[in-house]
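I've put the structures underneath this note.
Only the coordinates and a few stated rules stand behind these numbers; no lab work does. Quick caveat, the model's predicted, so the values are computed rather than measured. Cβ atoms are built from the backbone, for glycine too; each structure is taken alone.
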Structure P
Amino acid sequence: MRIIGLTGNIASGKSTVARLLAGHGAPVIDADVLARDAVAPGTAVLRRIADRWGPGVLAADGALDRAALRHRVFGAPAELEALNAIVHPEVARLRDAALARERAAGAPLVVCDIPLLFEAGLAGSVDAIVLVDAPRDLRLDRLVRERGLDPAEAAEMIAAQMPAELKRARAQFVIENAGSVEALAARVDEVWRALQSA
């Protein structure tokens, strides 16, 4: 079973590409979904987060208040590192379990959607890397317009990630997402065919 790492900086359009690949029949294991599962109410990971950053990072219903936690860790490298040390091992465990299920089901190829593939040191755990990229100004505009973020906060989130230029050099496939949905779908079709023939 070939494991394809799908990555891209925030607001690059990676989730859209993941949906298009799923439409081709590829099983997609989404790290963001795994991360949400890892911090679900009642989990040990959520208890450790609340112990570390206090009850202010919990919503009234006991779920994680992502915005409150983001304000505590973004722009504070030591805090972000502490959060990653709590969450990443559980996400890795959940990903391994999902990969084992796909392997048992006979899937020839699985896409692991991992936003922080390079930052988390996971590039060596996949067989090929597909990077989705878009110009920084376009990504900033998407964060403000589509996600309602403050421009300064959006710029901070972009700056916190590894520059796309460094990722492009290490990816086997780059999907540019600065044009139409049709152009994006056509490029995903090309990459899908190449992945299947590799």
Structure Q
Amino acid sequence: MLLAFDTSTAACTAALFDESGACIGRRDEVIGRGHAERLVPMIAELLGGSTPDHILVGVGPGSFTGIRVAIAAAHGLAIGWGAELAGMSSLALLAAGVDGRDEIGVAVTGGHGELFIQSFDADTVPTGEFANLPPLDAAAVIQAERVVGSGAGALIDARGHGTAEERWPAAADALQIPLPLRSLEPKPLYGRAPDARVPEAA
């Protein structure tokens, strides 16, 4: 079995897949904060005593705290279960859940009013690199008329045209992501430097 989960946004999402790749259980909650307290109980509820042999964790970009929570949990569970661990793009996970699309833009709210953005084609293959930009700059980069994610409204407002859809990642869509984007190293993909820095030695 494969367990997938992501806490890179206000959503806390987990899904369980059987050996054929069919989703046999899912949990999706928009909680804002408190991922550290909710994630492990959510996974325990989902598993019901089962032990996955593969773990797929969202590595961002997105919330610094959320990404760290998920990756720390993934490493701990992988060690405890002896499970194989890989990372997946959180932006691709969001795009993978959109039906009936051609090119789709993804925009997720980041810090300092900026947006994490990336475009994907109908097969969730990136059509550009991900970036972290203010809404006006992001609007100049994302050409897709349809934009999804927590930052979609800000991007469309800045651009003045297109359709914005507030959506959240769903771990149940994890296996729809192209293999290269779900075979990443299980380490944070922040998109920009953290605000908090370790003081340099005098």
Problem set entry | For Kirkwood radius over Cα pairs in Å computed as 16.9, the structure of P, Q it came from | Q
For this session: Using distance in nm of label points 7 Å out along Cα→Cβ at positions 110 and 158 as the calculated read-out, with 3.4 as its value, let me know the right label among P, Q.
Result: P
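For which of the structures P, Q does the calculation of relative contact order in percent (Cα under 8 Å, 6 or more apart) return 37?
Working: P: 37; Q: 22.
Structure of origin is P.
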Seminar exercise, completed: One of P, Q was used to calculate helix-only ellipticity at 222 nm (-39500 (n - 2.57) for each DSSP H run of 4 or more, over all residues; to 500), yielding -16500; that structure is P
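For mean count of other Cβ atoms within 10 Å over residues 86-93, which of P, Q scores largest? Please list the in-between numbers first.
Working: P: 17.0; Q: 27.0.
Largest one: structure Q.
Between structures P, Q, where is distance in nm of label points 7 Å out along Cα→Cβ at positions 46 and 166 highest? Please report the intermediate quantities before stating the final value.
Working: P: 3.4; Q: 2.3.
When distance in nm of label points 7 Å out along Cα→Cβ at positions 46 and 166 is calculated for P, Q, structure P comes out on top.
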